[in-house]
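What follows draws every value from the coordinates through simple rules; no lab data is involved. These numbers were taken from a predicted model, which means no experiment stands behind them.
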Structure I
Amino acid sequence: MKDSLQPGLKFEFQFQVPDTKTVPHLYPESPEFQLMPRVLATGYMVGLFEWACIQAINPHLDWPREQTVGIHVDLDHTAATPPGLVVTVRGTLTQVEGRKLTFALEADDGMDRISQGHHVRFVIDAAKFTTKVEAKAQRAGAAQE
């Protein structure tokens, strides 16, 4: 992490919602989701918040050796967004505690505020993280045999 990664960092991120980010596309295996309205899925909104945070802090990391993973999400989803609208995410890095980063976030679709909340990310060494995940996958595979 670079010294420039400090609380108070503000950022804005925009994304035009395609049909492929609506509820029926979240889990195509779900027959219930297939019958739901074609609006931005909460699951995709979580990913959008993560993407906005990643884009904002990557210049302050030794990317790609250092990366971040999401460890907590607390947000609401208060208005529906149909495909075609542009979602604007505004965020502030509010706290840096070692490798733990906390963000305040809000989003609007040009018509309504659609979400607000907090997100926490953790800075990782990508190679070490990948090694641990691969070892876990091997243990799980051995347990299933």
Structure II
Amino acid sequence: MAGPEYEKLDQLGQKTPLPASPEEAVLERVANPHTDNPYLTRFACPEFTSLCPVTGQPDFAHLVIDYAPKDWIVESKSLKLYLASFRNHGAFHEACTTMIGARLFDLLEPYFLRIGGYWYPRGGIPIDVFWQKGDPPQGLWLPDQSVPPYRGR
């Protein structure tokens, strides 16, 4: 890969250890190859894990991240490593979901970003957390996230 839009990629194509925490994880971005026409990018992470900050027990979620990029797109390997870094991170569902959304929005500066965190039951109650910032460009196809309410997902 050549060009200034790729100069700072340190993880792609390299053996990269799993970051110990979300704070240590490095999210990388590359130039959007299609700035001429707004579009939506979706990442689904059906096996997201973090830890309960009180009990230390694992929590599981199905995350769906949608964004309409302006100048930048997230480099997907760095996103995978960032999301995996939550495996040893103790935080409530709301904190994990909103932290991911805010960090991606700050890095990418997209037109629009939303994240749905569809968490599996803790104490018998599933908790779904939604975060959004920005407005979708006019005419952008914004499909439903298609994760049904909890029924043994």
Structure III
Amino acid sequence: MEKVPMTAAGFNRLQEELKHLKVSERPAVIKAIAEAREHGDLSENAEYHAARERQSFIEGRVLELEDKISRAEVINPAKLTGDTVKFGATVTLADQDTDEETTYQIVGQDESDIKLRLLSIQAPLARALINKSVGDNVEVSTPGGSKLYEIVSVEFR
């Protein structure tokens, strides 16, 4: 069974979502199905079919979350050290074309959010950065063509 790396914050978000689905969403959809059944003929009951679809989605998501939580490998980036990029690192990059600097933290797939500069470990840029050090150049293929970055700093917060 493959471990799923994530930060403590990402792990907590998954647990909260699972709790919400089990405590709030699941009972609400069961109630909606019961109410829709009371309306009679189920074959033409749109409310019933919508509630069943919602129930199917909830149950699928519950199974997915339980699987990820059971395989989670929670990593605390603050306990890591060094100048080599690895999971949890906060990396500052300089675009070789524009000299513009950007900072990203490499996180688990479920907690990534590019607007917050949280880069998934599965992203091409993150995969290119892994095991590189300060001063190294990294080339990444993007839809707009190849981009070249220099690693300015590596921190573990």
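Which structure, out of I, II, III, was percent of Cα pairs over 15 Å apart, for residues 8-47 alone calculated from, if the result is 43?
Numbers: I: 43; II: 64; III: 56.
Computed on structure I.
Thinking only about Rg/Rh (Cα atoms, Kirkwood Rh), which of I, II, III has the largest value? Please list the in-between numbers first.
Numbers: I: 1.04; II: 0.98; III: 1.18.
Sorting by Rg/Rh (Cα atoms, Kirkwood Rh) in descending order puts III first.
Can you spot which of I, II, III the value -9000 was calculated from, given it is helix-only ellipticity at 222 nm (-39500 (n - 2.57) for each DSSP H run of 4 or more, over all residues; to 500)?
On the way: I: -9000; II: -5000; III: -12000.
It traces back to I.
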